[in-house]
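Pasting the structures here.
What follows draws every value from the coordinates through simple rules; no lab data is involved. None of these values were measured; they are calculated from a predicted model. Cβ atoms are built from the backbone, for glycine too; each structure is taken alone.
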Structure I
């Protein structure tokens, strides 16, 4: 079954395979027994391997066991869950916060919960797949506007006669590393009486001294803004959260199916995530170190004549001509001890090597990548 379809995918250079590591997550990993510099991680602040985070998670594991044992609405929640939500309120400067099991679970649960058949959703064309699926699961009328094109958004939203309007966007776009025009989107939402739902998965811990995209733009949380953030990227743990006002989180407790019908996050994950959030809040130098690494690598790539646009963040795309080129470059880097997988359609419209920089990368790590890319360029691969 599916053999012919799989062969066709492979002929097109689009077959995907799982490669499992034999090491802890970090700036260096081990795959197939080979130690590699990892440029394919969303552990931006290198907190997944933080001793302080691990100790907190270990203590909770010993005291509270492995699994939560039930959904949050039954007996799966603990005092640790509630404490993390209070901490996230402080972190995001909101009235309330609510934990979800992943960013995907949040987007596919929240978007249908805040919409109905008398709702129009306006979604950026490069939004993450979880947003797209959340829109599909809703009963709303969905409009897709050109990437970051606020003028088209204004035209589309002005034509809708629906009772409720929701603008949905990533803050940092995960494949290009550019940032949504949040100030303009908020103005449009305010003018139209719309909800602004932002997926801050790649902005939390990265932008705004770690506080996220709203802080980056000097914006305060307000009633019509819903922030979704993940615990699984810069925070280095697993899970997600929504930060908003009390009425919204109360509504989600009663309507978000991915929350209601899922076993709660394990207490050890919750305690580890809380410690990571505290580290981000107390140690802004960690975020500054991440951006220092990003700047060093960007300058090096530009010196090689490599175009990194439209990246504005530690996500840096290196576009190539074809799927075959992407696979060859990735293999070339792998042979030189660098892990940077090829990203191909349908994940992205055009193939690329997607490089992500993290706090834990050393200058030697960054230089190794630059040297390998220079060699690839001399060989005609770039």
Structure II
């Protein structure tokens, strides 16, 4: 039978779209289901504010009556205008090992983007770098962390056969957590505060104490992430939505902020315990007891996941990255964690990569964003 592609247009279609990956990855030991309540919100144009400045299509591929693939096409008009680009994006491509299905889905998204005046297709990339991006090209035997893609190698082979080439690689470091405080970190921290006596380190023990700092911290992200691949500044609503999405599963002890004399954040790091095993055990459902599995996994894990971090441009090269990094490592050490997953770092971000390697970090996973002229 021919492969038929149809847009997601009903709630039943959306259910098929959201739950297809669980079928494709059945038996895949490293695959972790999404939190399905988040998925329903993310793909809902009325709840996800990114739809307001983006054109989006969501497609399902059928072979007879069976759903055999899915894909999302995105045009982020705000990003394109800001960066002078005419790029379409694809993401959330999921199929079995079938070149024909992948080709027809990719062609549909390319045709759509071309009709919208786009000149290039890149992906996997969604609305911004805050969403899962890049397909795994190295480290297939390693566990997957939250907010990253888990894919089979055949997906890479098929994309390359369809003319897609490397746009940028994103690397993930594994860093062992020392079982004692490092003297160098202590000395750098002491010197940083001696040279900047008006600064202070803010630490947390309760989630409710985080809320007043959500918007100030995300405002700092907007100032410092301008050169990050795919980054879009947060709106106030997106700041609140992003925080609400993760706040319940955050450990406040693993968030560190440096304040200046005006009580404005000038440096921060946000990390969290790895909760992958809990999500897997919950099968992606928070209720009725999934949240308990997730919270227990967070208490038992030996892995710390870095999520976000930044230093204000006026305070860079003053040791504040070491200050917040050393503080979060010390908290992780007290919780008996053993190693850090750095999350995705651009291969071109030499400053951050140097810091990771200074701590004897080793690359153990690599992701790739692909591109193709239309």
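What to note about this one:
- With distance in nm of label points 7 Å out along Cα→Cβ at positions 5 and 197 derived as 6.6, matching label from I, II: II
- Origin of the derived value 1.9 (distance in nm of label points 7 Å out along Cα→Cβ at positions 213 and 277; candidates I, II): I
- Value 21.1, 61, calculated as Rg and Dmax of the Cα atoms in Å, assigned to which of I, II: I
- Entry that produces -10500 once helix-only ellipticity at 222 nm (-39500 (n - 2.57) for each DSSP H run of 4 or more, over all residues; to 500) is calculated, selected from I, II: II
- Across the set I, II, distance in nm of label points 7 Å out along Cα→Cβ at positions 165 and 181 reaches its highest value in structure II.
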